[in-house]
Structure I
Amino acid sequence: MNQCLIELPDSLWERARQLASQEHTSVNQFLIQLISKHLTAWTAAEADENLLSKRANLAACRAVLAKVPAAPVEECDRIDS
């Protein structure tokens, strides 16, 4: 097991402490579980993204977009650059 020293803002530390207390666990264990859940979700999202990119059909996408009529961009949708 490795050790990691991190600096947290006081407000973040206090929130983690409160949540850990509600879960009847240490802040250390709470943060380990939080990081583990986040990494699992991140890995799953990457796998989904990879699967979707492999299944994507650029020609089919272009065919669908070609059916959309051309229209001027409405003022509320404009992005000034």
Structure II
Amino acid sequence: MNATWGEAVIVQLGERVEIVWTPGHAVRLLNEHWTVEQGAAYQTALNRCTDAMFGIYPWEQAREAFVAAIGEANLKKLR
């Protein structure tokens, strides 16, 4: 699927800044680069973004879950 979210999520993870346009990119960050403890919003975002990748969950709602995980982790959301 080549579609993207209507608006990118830009998040700072330590020294790195990531521009996230898709649920797949969000899943990769959550799995491989999340620098903080994993709470309930993290788990929800991981599940919803994974489901969105497979077309069984709405993409924009998956984006909202990813943004909530950023907030839960007290990470800096640049946009």
Structure III
Amino acid sequence: MTQPVIDRIAAYIETQLLVTYGEDFTAGTNLFESGIMDSFSYVQLINFLQSTFDITLGDDAILTNVMVSLQRMTDAVTAGLAKVG
């Protein structure tokens, strides 16, 4: 399940933030430190993750450094999916 999740999130980031996976960022890139994501795009991303994957991300995931990279987002979504199903 992890690969479809990471692919879907990467496609969203590419489309919305106009960057290319593998060139501008990798799974481990801190999207804030690299200047790819700001607080506004972060809120949009959280909404995308919750609505697309039908999960609820807790405050710990949203308000800490959990969601700074594609890999960490994938891990949080996968954990959320495991709770649901």
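FYI, it's all coordinate maths here, none of it is from the lab. Everything quoted here is computed from the prediction, not taken from an experiment. Cβ atoms are built from the backbone, for glycine too; each structure is taken alone.
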A value of -19000 was computed for helix-only ellipticity at 222 nm (-39500 (n - 2.57) for each DSSP H run of 4 or more, over all residues; to 500); which of I, II, III is the source structure? III
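Just checking, which of I, II, III has the largest value of distance in nm of label points 7 Å out along Cα→Cβ at positions 30 and 46?
Details: I: 2.8; II: 0.8; III: 1.9.
When distance in nm of label points 7 Å out along Cα→Cβ at positions 30 and 46 is calculated for I, II, III, structure I comes out on top.
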